[in-house]
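Colleague: These are the structures, in C-alpha cells.
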Structure 1
Amino acid sequence: MTLLNDELHVAEWLTARVDADTTLSAFADLIPADVALPAVRFQVQARHDMRGVGTHRIITQIDWLIVVTREGHEIAPLVPLADALDQALHDHSGATTTIQILSCVRVEPFSLLEVEDTGVYYRHAGGLYRTQSQPI
C-alpha cells in the first residue's frame, strides 16, 4: 500500500497517543480557541522520504515540534504535564489501520514563554520528536 500523505496518518497516531496516555488533548498546528488549556499542539518541522530502488518509499521520517501549552508565567505547573507528554511519546512505536510507526524519539527538548499584547503569558514545553513510519 502506498500512502499519499504519511504525515496525516502519523498525526492521527500522535493524537491518539497523547489523548490516550495523558490527561491532555492534542491538536495539529493550532489549539482551537474554545479548548481549555493546558493542551498539546504539534506541527511538522521537517520531512524526509527514504527510498529503496527507484521511486519506492521505504520509510518516511518526520520531525515534529510537540508541546504542552498552558496559560501563566509559572514553570512548576508545566513540569508534570511536559513529563507526561514525553512518557507518552518518547521511545514508542505503534500502528493505526494504515501506517506502522517504527519509532518515535525525542531529538531535543523545547520550551518557550510567550507574552501577548494583553499581558497574558503562555508557556510551552515539550520537544522535537522524530517519527519513522511506513505504510501497512
Structure 2
Amino acid sequence: MDNFNILVWYLISGLFVILIIATLGAILSRNLNFKYSYLGALSAILYVVLAYLICKITDLKTAVIINCLLALFDSTIGFLLSIKFKSNSGYTREQSIKMIGFKTSIGVVLFTLVFTLAGYGITLF
C-alpha cells in the first residue's frame, strides 16, 4: 500500500473514531452520568496517535492537515451527534446548538494542533 492510501485510511479511521466517540460517548455519558467533556481525552489520544503514525511515513504538514480536517469534523458533525444523542454536557440543547460555530471550530483546531505537535515530537525519539 502506498503512502497516499495509508493516509486516506488514517483519515477514514479518524472519522470513524470520532463518530464512535460522539455517539457512543454521548449515550454512555447520559446513562452513566459522567460529563461528556471528559471524552476530550480520547480525542487528544486520537490526534497524538494519528500524528505519530502520519509523521512516520510523511511530514508534519500532512499530519497537521489531516488532524485539522478531523478537528473540523469533530467540532461540527461530532458536536451535532453528541447533541442528537443527548450527551451529559451540562448545557441545554439550545445552549449546545448555539456553541456550534466558527469560534468552537477554531478552538478545537488549536487543541488539535497541540496534540499533533506532541505526536510529531514522539517521532523524534
Structure 3
Amino acid sequence: MTRPCFLVVDREFSANISTRKLVIETAKFNVITAYSGAEAIETVQRFPAVDGVVIDNVIRDMQPNDVVLAIKKLYPKLPVVMICGMHQQCPAADYHLELFDPASLLELLQKLHPQAAAAIEQRDEDLSNEGR
C-alpha cells in the first residue's frame, strides 16, 4: 500500500511544528512541510509526486493565491486545499475550509484518496485484531 503524501504549507512558530502536519500524520498519511510560499513552490518542484497541498492562508512571504497559481502552473491537476478565515478568498484553490477543523480536513483528504484511506483503515483494523 502506498500512502498519500501531502505538502503542508503552514506558518512557522518558534519551537513548534505544524499542528496540521501532526493531524494528517495521525491519519497515517505522509507529510512534507514548507513554512513559506517560496519554500512550498521549491518543495513541490523537488517532490513532484505529492498527492495534494494544504495551505494556511496566513503565510508571510507571498499572497496565498499567488502560491496556488505558481503550484498550479507547474502541476495543474494537483489538488490544493486552502484553509482560510471567513470572507477570505483564494479562487485558485480547489477546496476551501473556512476554519482549521482537524476532522473536516481529514475527511476531505480521505475523500481525495478513498482507496488509500480504506486500505489504511483496514490495516489498522487488522492490527487491532492481531492482539486478540
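Taken together, the values in this text are just the output of simple stated rules run on the coordinates, not laboratory data. All values reported here derive from a predicted model rather than from experimental measurement. Cβ atoms are built from the backbone, for glycine too; each structure is taken alone.
Colleague: In terms of relative contact order in percent (Cα under 8 Å, 6 or more apart), which of structures 1, 2, 3 is highest?
Modeller: Checked 1, 2, 3; max of relative contact order in percent (Cα under 8 Å, 6 or more apart) sits with 2.
Colleague: Supply the structure label, taken from 1, 2, 3, corresponding to distance in nm of label points 7 Å out along Cα→Cβ at positions 57 and 105 with the calculated value 2.8.
Modeller: Working: 1: 2.2; 2: 2.8; 3: 1.6.
This figure was derived from 2.
Colleague: Could I ask something else about it? Among 1, 2, 3, considering only distance in nm of label points 7 Å out along Cα→Cβ at positions 97 and 113, which has the greatest calculated value? Kindly include the intermediate steps, with their values, before the conclusion.
Modeller: Working: 1: 4.6; 2: 3.2; 3: 1.5.
Across 1, 2, 3, distance in nm of label points 7 Å out along Cα→Cβ at positions 97 and 113 peaks for 1.
Colleague: Upon calculation of helix-only ellipticity at 222 nm (-39500 (n - 2.57) for each DSSP H run of 4 or more, over all residues; to 500) from the atomic coordinates, which of the structures 1, 2, 3 produces -25500? Write out the running numbers ahead of the final one.
Modeller: On the way: 1: -6500; 2: -25500; 3: -13000.
Derived from the structure labelled 2.
Colleague: While we're looking at this one, here's another question. For structures 1, 2, 3, which has the highest computed value of FRET efficiency 1/(1 + (r/R0)^6) of positions 9 and 33 (r between Cβ atoms, R0 = 30 Å, to 0.05)?
Modeller: 3
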